[in-house]
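These are the structures, in structure tokens.
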Structure P
Amino acid sequence: YQQGGGEEKAEVARLSAFAGALAIGDLVKSTLGPKGMDKILQCNMSGGPDAGKLLVTNDGATILSKINIDNPVAKVLVDISKVQDDEVGDGTTSVVVLASELLR
């Protein structure tokens, strides 16, 4: 074992987790506000009734619910968005962008 090898792995894992959270924030950031842009999502091509269908939306909660996420920190941001939607019904994009910018 190299001295300090474990620290590099931990740092890489931490940066990878933060990168995923920042990517989620950047994904929905452009949909925010009165001049927010729409996103075109294509449903998963691996079968199912909606395979290949297109969805056009600028709702952050919808975007985040339709994408597959493996990054644990990004999943936390998606969960924050779901809780915001359940409790308040609005502000899902704002809470994700705010949280991702706090991590920056």
Structure Q
Amino acid sequence: MRSVEDRKLDDLLELVVLNERISGRLPPWEARQRLEYLKLRRRNWEAIYHYITETDTVATLAMIEEANRMVEEALSDEEQQRTGVGALQAKLLELQRQAQGA
């Protein structure tokens, strides 16, 4: 049985595929394939989900890939060792402001 959190994460993938299908930018199968690959890293996918829902941005493949890039950067081992919790929180808030401005 899947948890509510798991269903939310799956729903994000479905939403992005639907948005890509409606926009016609990408075939749905290609969007799904790229998203399934990104979803393999559960920790990243959870962070992407929270980023997208907190910033209330349009869930497109481009936005997901950009959020993934930022999550990768923020979660890298080197970054975690160099940066304190307060600095990471400030960076997250700045990224959220940038996303809202976009």
Structure R
Amino acid sequence: VPGSSKKLHEDSEYALYTVTLFHQDADNFRTKAHERGFQIRDYEFNPETQESRKQETEKLMRDQDTQRSSLLQWCYASYGEVGRDGLPEFRARLTFLEAREGF
């Protein structure tokens, strides 16, 4: 089908394309593509597999949102502790180093 090729993904060495073909032209396309150094892989659509992948992706996205919100809450809570507990200790060490090194 003219104009049906789309680039799905590309990295530094390879690119992944999708191409829609008529059944009668598939063998000719496969031959020409191999002559030009392309690797052809057939794709069989399976609705059950697609549905399970979609559900898994949705679950992972929900988990990511949950973990992100937990991490942000922890960061907000811990930020005050760092300022209260960590900063005076850091200043004391810096003062000690300055006194010792003669800065």
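Thinking of P, Q, R, which structure, once volume of the Cα convex hull per residue in Å³ is computed, gives back 223? The read-out was computed on structure R. By the measure relative contact order in percent (Cα under 8 Å, 6 or more apart), tell me the structure among P, Q, R with the highest figure. Across P, Q, R, relative contact order in percent (Cα under 8 Å, 6 or more apart) peaks for P.
Taken together, the values in this text are just the output of simple stated rules run on the coordinates, not laboratory data. None of the values given here were measured: they were computed from a predicted structure.
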